[in-house]
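Peer 1: Structures follow.
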Structure I
Amino acid sequence: MEKWFNVGKVVNTHGIKGEVRVISKTDFADERYKKGNSLFLFKQGQSEPIELIVKTHRTHKNFDLLSFEGYDDINQIELFKDGLLKVPESQLGALDEDEYYFHEIIGCTVLTADGTEIGKVTEILTPGANDVWVVKGKGKENLIPYIEEVVKEIDVEEKKIIISPLEGLLS
């Protein structure tokens, strides 16, 4: 059974020539949306995804705008709205040391160096210079910056992360 990874959500059409507006969920937009790449559109209520070949990619106001081969009219792509664009696990490339895919980090338990459990990573925000992990614990939510001074050890096999929180970081 193939495992799929979300790279974006089609939120609307853009213009009349078959472009879609995508909220990207990947750190590798230029690679994922490169001309000729395959993306798979998953729509609620459909049993099989639609394979799409990227024809063009550009960015516009915090969105990625994509067009696909064989779809060059707004009427053809209307049905893509609210669909999720995914890639199979086989398309995931190797990462450098100390780089991780979101799916490897989400679900990890975060502990301090002394063994105090903070919670689990539920989401990853990408606001700018560094990623920020949303960690939910006993009724609390903490935002942990993914920076060297804070994150000391990551073990994706054991789903465990050790941090050394800066003063005032934890609520």
Structure II
Amino acid sequence: MTLALGDALAMVLMDRRQFTATDFGLHHPGGSLGMSLQSVREWMGDNHAPPANVSLDADFSEVVSAITAGRKGAVAVLNADGSLAGIITDGDVRRAFSQDISAIKAADIMSRNPKVVSPDQRMSDAVDLLSANKIATLFVVEDERPVAIVHIAELMQAGYVS
């Protein structure tokens, strides 16, 4: 009964002071609520590497090398101006082996219109996008250019996803 009374008092005080879930998350950034309210930019921090990328006309071996070097299971395909044109994942590479790979270019096997988030969106939006689309990676895009890649394994390791 004491616990219920304490909870009731806390709820009344929160209501009177207009203390929101966002306020709670700011005061407890390490908790699950605080982590979900964190922006993608905050998650990226100052040392987040840009995603591996290739041009639209990159040949198959360049694509495989870029995916391997990037260590995220995906590579950004860029237009000539550096804007995001598509994504090639490990799965796209495996499916490409059913064709003659000597003539394949990145544009031939990429998925157009990849899922993206902006740096100003919340991490909960990124997690929801990954879950809703049953995908492992998405790009953080600013000014139509990929600046980071979000991978579900990283989010699981950091505690954003259980």
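The numbers here are math on the coordinates, done by the rules we state, and not lab data. Bear in mind that the values here come from a model prediction, so they are computed numbers and not experimental data. Cβ atoms are built from the backbone, for glycine too; each structure is taken alone.
Peer 1: Which structure, out of I, II, was distance in nm of label points 7 Å out along Cα→Cβ at positions 69 and 125 derived from, given a value of 4.0?
Peer 2: Answer by label: I.
Peer 1: Assign the value 1.00, calculated as FRET efficiency 1/(1 + (r/R0)^6) of positions 37 and 53 (r between Cβ atoms, R0 = 25 Å, to 0.05), to the correct structure from I, II.
Peer 2: I
Peer 1: Given that distance in nm of label points 7 Å out along Cα→Cβ at positions 101 and 133, derived from a single structure, equals 2.5, which label among I, II identifies that structure?
Peer 2: II
Peer 1: Same structure again: I, II: which one has relative contact order in percent (Cα under 8 Å, 6 or more apart), as calculated, at 18?
Peer 2: I
Peer 1: Still on this model: Upon calculation of distance in nm of label points 7 Å out along Cα→Cβ at positions 5 and 45 from the atomic coordinates, which of the structures I, II produces 4.5?
Peer 2: Details: I: 3.1; II: 4.5.
Structure II accounts for this read-out.
Peer 1: Supply the structure label, taken from I, II, corresponding to helix-only ellipticity at 222 nm (-39500 (n - 2.57) for each DSSP H run of 4 or more, over all residues; to 500) with the calculated value -12000.
Peer 2: On the way: I: -1000; II: -12000.
Computing helix-only ellipticity at 222 nm (-39500 (n - 2.57) for each DSSP H run of 4 or more, over all residues; to 500) on every structure in I, II gives -12000 only for II.
Peer 1: If you don't mind, there's one more thing I want to ask. To which of I, II does the computed value 42, 15, 12 (semi-axes √(5λ) of the Cα gyration tensor in Å) belong?
Peer 2: II
Peer 1: Same structure again: To test your reading of the models, identify which of I, II gives 43, 22, 20 for Cα extents along the principal axes in Å, for residues 61-108 alone when calculated. Each step should come with its number before you reach the end.
Peer 2: On the way: I: 43, 22, 20; II: 30, 22, 14.
Label of the source structure: I.
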